[in-house]
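In the part that follows, the structures are each spelled out as structure tokens.
Quick note: the coordinates plus some simple rules give every number you see, no bench work behind them. Keep in mind that what you see is a predicted model, and the values were worked out from it rather than measured. Cβ atoms are built from the backbone, for glycine too; each structure is taken alone.
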Structure P
Amino acid sequence: MKELFSQRWTDLPLRTKGFAVLILPLILLALAVAASVDVADAQSTYQDASRAILRSSDEAGATLASLLDAETGVRGYVATMDPVFLAPWDAAAADLGGQLRELDTGSHLTAADRRAAARSGLGDA
């Protein structure tokens with residue numbers, strides 16, 4: 001069988017041999033390029049989803065800071081009965097309603113953030 005293949009290969013014209021020798025690397029190159037494009041697209045999707053997660057984390061951090069300010073204000077007022085200490089409470093109370101609504105509804109996320117999170121499979125955004 002090996003001799004039959006060797007004889008057939010020897011009998012082929014040079015143009016056909018050259019084509020056969022070049023086509024395999026070209027096919028492999030095309031597959032590598034296609035895989036590279038797919039990987040780049042997936043990477044872009046995960047980067048977009050990561051940005052959305054960071055925005056959510058920043059919004060949660062701001063909400064936590066407002067809650068801490070409110071707690072500090074109430075503690076100061078209860079300890080001293082001085083209305084000056086209610087300023088952090090008042091400021092936090094003004095901010096918290098909107099911040100909690102944004103976190104609950106996800107309104108701080110853009111449409112692109114929502115699409116990226118859905119495509120990435122990282123959960124609902």
Structure Q
Amino acid sequence: MGYTADEYLNSIKELVETKGELPKDLAHRILATLAANQDHDKLEAIIQGLEEHGLSVKIDHQSPEIIFAKDEADNEQIIKALLSLGVNKDDLIVSVDESLVGGFILKYKDYVLDFSVKNKLSQLKKQLLT
């Protein structure tokens with residue numbers, strides 16, 4: 001964590017200025033970066049900011065799977081953010097994994113973006129043991 005949605009947006013705008021266009025895999029890059037930085041809560045603001053600047057980011061058509069820890073209020077916001085990336089609601093596979101303490105896991109193509117509390121605790125344990 002540590003980056004604001006505006007900082008992410010500025011980085012994306014710089015990338016567009018450098019390349020002259022949006023990279024085709026930009027949605028994947030955004031999701032992977034947010035996962036690496038545990039910043040999934042900034043996804044909706046980033047998408048909104050891109051749209052305000054006339055930039056459209058879409059995920060290729062394929063059935064993404066989202067696994068939630070439990071039914072939480074945030075689940076609908078996360079689903080809404082995925083839908084704004086072009087995911088068809090009928091194609092979205094949503095499930096619940098009772099072994100997760102909190103958070104969610106997003107599986108799409110070859111990507112597994114783990115925003116679960118279980119994963120965060122595992123990463124913390126690794127850091128403490130090294």
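Can you say which of P, Q returns -14500 when helix-only ellipticity at 222 nm (-39500 (n - 2.57) for each DSSP H run of 4 or more, over all residues; to 500) is computed? Computing helix-only ellipticity at 222 nm (-39500 (n - 2.57) for each DSSP H run of 4 or more, over all residues; to 500) on every structure in P, Q gives -14500 only for Q. Quick check on the output: 1.08 is Cα Rg over 2.2 N^0.38 Å, derived from one of P, Q. Which one produced it? Going label by label, the one that fits is Q. Taking distance in nm of label points 7 Å out along Cα→Cβ at positions 19 and 35 as the measure, the highest value among P, Q is held by P. Here FRET efficiency 1/(1 + (r/R0)^6) of positions 75 and 107 (r between Cβ atoms, R0 = 25 Å, to 0.05) was derived from just one of the structures P, Q, and that gives 0.20; the source is P.
Between P, Q, which one scores greatest on FRET efficiency 1/(1 + (r/R0)^6) of positions 11 and 91 (r between Cβ atoms, R0 = 25 Å, to 0.05)? Result for FRET efficiency 1/(1 + (r/R0)^6) of positions 11 and 91 (r between Cβ atoms, R0 = 25 Å, to 0.05) over P, Q: largest is Q.
Looking at distance in nm of label points 7 Å out along Cα→Cβ at positions 3 and 83 over structures P, Q, structure P comes out largest. The maximum of relative contact order in percent (Cα under 8 Å, 6 or more apart) over structures P, Q, that is, the highest value, falls on P.
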